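K.L.:
The next part holds the structures, each set out as structure tokens.
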Structure 1
Amino acid sequence: MIQLIARCAPGLENILAAEIRSLGGGIGKTKPGRGEVTFQGPDDALMRANLGLRSADRVMMPVVTDKAELFDSLTRLAGSQDWSRWLAHHVSIRFHVEAKGCKLFHKQGVEDALKRGMEAAGFRTFGPNEDGAEATLEARGRGDIWTLALDTSGARLGRRGYRLDPGRAPLRPDLAAGCLLACNYRGGPLLDAACGAGTFAIEAATIAAGVLPGARRNFAFERWGSLDWDRWSELQTQAGAAFESLPKSLPIEGADRSGPAVKSARDNLRRSGLLGKVSLHKRSIEDTPADRGDGLVVLNPPWGKRLKPAEVEAQYAAWGEVLRTRRPRWQIALLAPDPALATAFGARGRPRLKLRSGGVNVALYHLKPA
């Protein structure tokens, strides 16, 4: 069994922990912390976690944790590990250093110490501004206790590869997925009422269709040289099979009053492999058609300065009235940057999640039919 750390946006820890446990196959023993969840699993857990976790930011594999108050101690710590289980000797390494409350607070000094240890172990090392390194070793110090961990993901897991144009009021895909999971969305009718670049609609479609979020991207561990390629090939084949068995259409739609936003959403759907599975409309929230069935409306309107302050609360109140009247049996997932706006919309009680996106504090409110 190996230990892993899945990082996430603060606020998503419990959602991510539940996701990790749902991976199965021996993965479990989750322990949420601030912005992360530690867990255990078999050797292929790092592959399955990167492929399948929707609300994670990246997956780290801690190799060693020990006290170090001298640079020589860090050099010995790095050089004395058996890296061959994970890294072939030809793999090149760069470093990422974080220190808080440590005697070794000089990041360049820490990096130089790690370089000496890894080079003594036979690895080639890269500086922070050099391109081409195949692995990243993170050194995180907290009160003189240092953890050396390999970054298994590479680019952030929220970079699914489909969203070249983030649109307005952008929300990262991993945050959007976390919001959907927080509202217990597992498939079924969904309306992204102000879809922008279509992130919520796309993330909902992948959930409904059983498409893994990492199915169309690459990961850092693929460059380590010691990968179990047979197992990785098997997992990739399974992930690709979901695209082969997609239904003709999904009960998911996105709408936006902006033509360019709808075009952006369509382009992102094409890159995601879901074009034609999700319906898109150029339509304002006020023109939302009536539907007496069940489903989930997601509303992520533009934030802050994008709307005139004097009109904001009245606008939210109008949106709430329209959606509750037109979709009386639908649940509503509302993202709002201010509790007063959520109250004007019709939300009651505490938010389901508190997040930070694009430098803005935003809360998720989950409204259920009366």
Structure 2
Amino acid sequence: MTAAVLAGIFDSQIGRLPNASYLGLSARCVTGALADAGIAMERLDGLIVTESQVAYYNRPAGALAEYLGVSEQLHYAGGSPLGGATPFSGVAEAVRLVDSGICDVVAIVMADIPRTGQSRTTSVDQFAAMRDTDYEVPFGLSNAAAYALLAAAYQAEFNSSDGERAAVATAQRRYAVTHPGALYTDVLTTEDVLTSRIIASPLHLVECRPIADGGAAVVVCRSEITERTPVVLTGWGFGMVYDQVNQIHEPWRTGSYLSSARAYERAGITSASTAFDVALLYDSYTIAVLLELEGLGITPVGSAGRFVAEGGISQSGSLPTNTHGGLLSHGGPGICHITEAVRQLRGEAANQVAGVRRAVVHGEGGIISANLTLVLEV
């Protein structure tokens, strides 16, 4: 049993936020999540912060604590350099901090302004610079190209099609159309996906996440501190098979196999294919969703494309997935997968799935390199 609950959430606007700063947007998210939990800023004693692409701070958590005026009251301040997986790791860390008695109230925040804070070219170059400095960066491997290698290998191995990946983008766009906070709300067809320009073969433009400003925060606290519906982390797991794509032996086998198995063991789950009411899976590119569905044991290896194409992740499917539109259409940072899961479990989501009691949430950093799986329940 755990004393910790996910109590407060907040999402900012997503898109172009010309008047926002990294610290200001992060502070707005923390303040909003605390208000949602019904907790005063004076109670905050833990802070987990992701780094900015745009604004450099040696100690991002320290800088935000100073900005919020809470430096002296903090018992913990930190963050893990796991890229997109950082807030997912942060939730697990916050639960441990609360359960251990080190902290009573911990905020996890991910916010940035890459859309207005720098050029699109600079953002693309920054992601490319994260590749292997010896074997990838000198040859100009971009982030999209690295995921495209996974997509091409998956297609070749399992006779998958562009249309199956396109089904990921169209399914998630259908959720975004009816989500008030989504960046893209126009209807998307399979033809739209397949006729959009190639970014890195075989990936098309709308199979790649957009660059947008925005942020969100989650507050974890002792259960007796909040009156909010108690959402509990019952299982979590970390998994890594490789760090850089040049070290992959089987491109369809990622660390999600390990992270999910470890999370399920902690949560007492024996059959993932029927265990969850909703899934929130990191979707920086369409291929990531297919690989994660299989890595998390939702579908057999090589079958995720057919599962999606047949409506498996739609609202009426067997596992509604990325019900806010995901990174591809909602456009917000990865932490929004966690806030959406909490809303689904509370029964407050824009695209509410009936009877949600258990959600699987998965985040990844790198090229599906560092994997974090969370099992959340009410």
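K.L.:
Of the structures labelled 1, 2, which one yields 1.5 when distance in nm of label points 7 Å out along Cα→Cβ at positions 301 and 325 is computed from its coordinates?
P.N.:
The read-out was computed on structure 1.
K.L.:
Looking at structures 1, 2, which one was distance in nm of label points 7 Å out along Cα→Cβ at positions 45 and 317 calculated from, given that it came out as 5.2?
P.N.:
1
K.L.:
Figure out for me which of the structures 1, 2 the number 3.3 belongs to, where distance in nm of label points 7 Å out along Cα→Cβ at positions 149 and 205 was derived from the coordinates.
P.N.:
Only structure 1 yields this read-out.
K.L.:
Identify which of structures 1, 2 gives the largest calculated value of Cα Rg over 2.2 N^0.38 Å.
P.N.:
When Cα Rg over 2.2 N^0.38 Å is calculated for 1, 2, structure 1 comes out on top.
K.L.:
Same structure again: Can you spot which of 1, 2 the value 0.20 was calculated from, given it is FRET efficiency 1/(1 + (r/R0)^6) of positions 213 and 237 (r between Cβ atoms, R0 = 25 Å, to 0.05)?
P.N.:
Structure of origin is 2.
K.L.:
Another question, if that's okay. 1, 2: which one has distance in nm of label points 7 Å out along Cα→Cβ at positions 21 and 53, as calculated, at 2.1?
P.N.:
Answer by label: 2.
K.L.:
From which structure (1, 2) was relative contact order in percent (Cα under 8 Å, 6 or more apart) calculated, if the value obtained is 24?
P.N.:
Corresponding structure: 2.
K.L.:
If Cα Rg over 2.2 N^0.38 Å, for residues 85-276 alone is computed to be 1.28, which of 1, 2 is the source?
P.N.:
1
K.L.:
Hey, another quick one. Starting from the value 1.14: which structure in 1, 2 was Rg/Rh (Cα atoms, Kirkwood Rh), for residues 197-260 alone calculated from?
P.N.:
Only one of 1, 2 returns 1.14 for Rg/Rh (Cα atoms, Kirkwood Rh), for residues 197-260 alone, namely 2.
Taken together, the values in this text are just the output of simple stated rules run on the coordinates, not laboratory data. For clarity, every value in this text was computed on a predicted model and none was experimentally measured. Cβ atoms are built from the backbone, for glycine too; each structure is taken alone.
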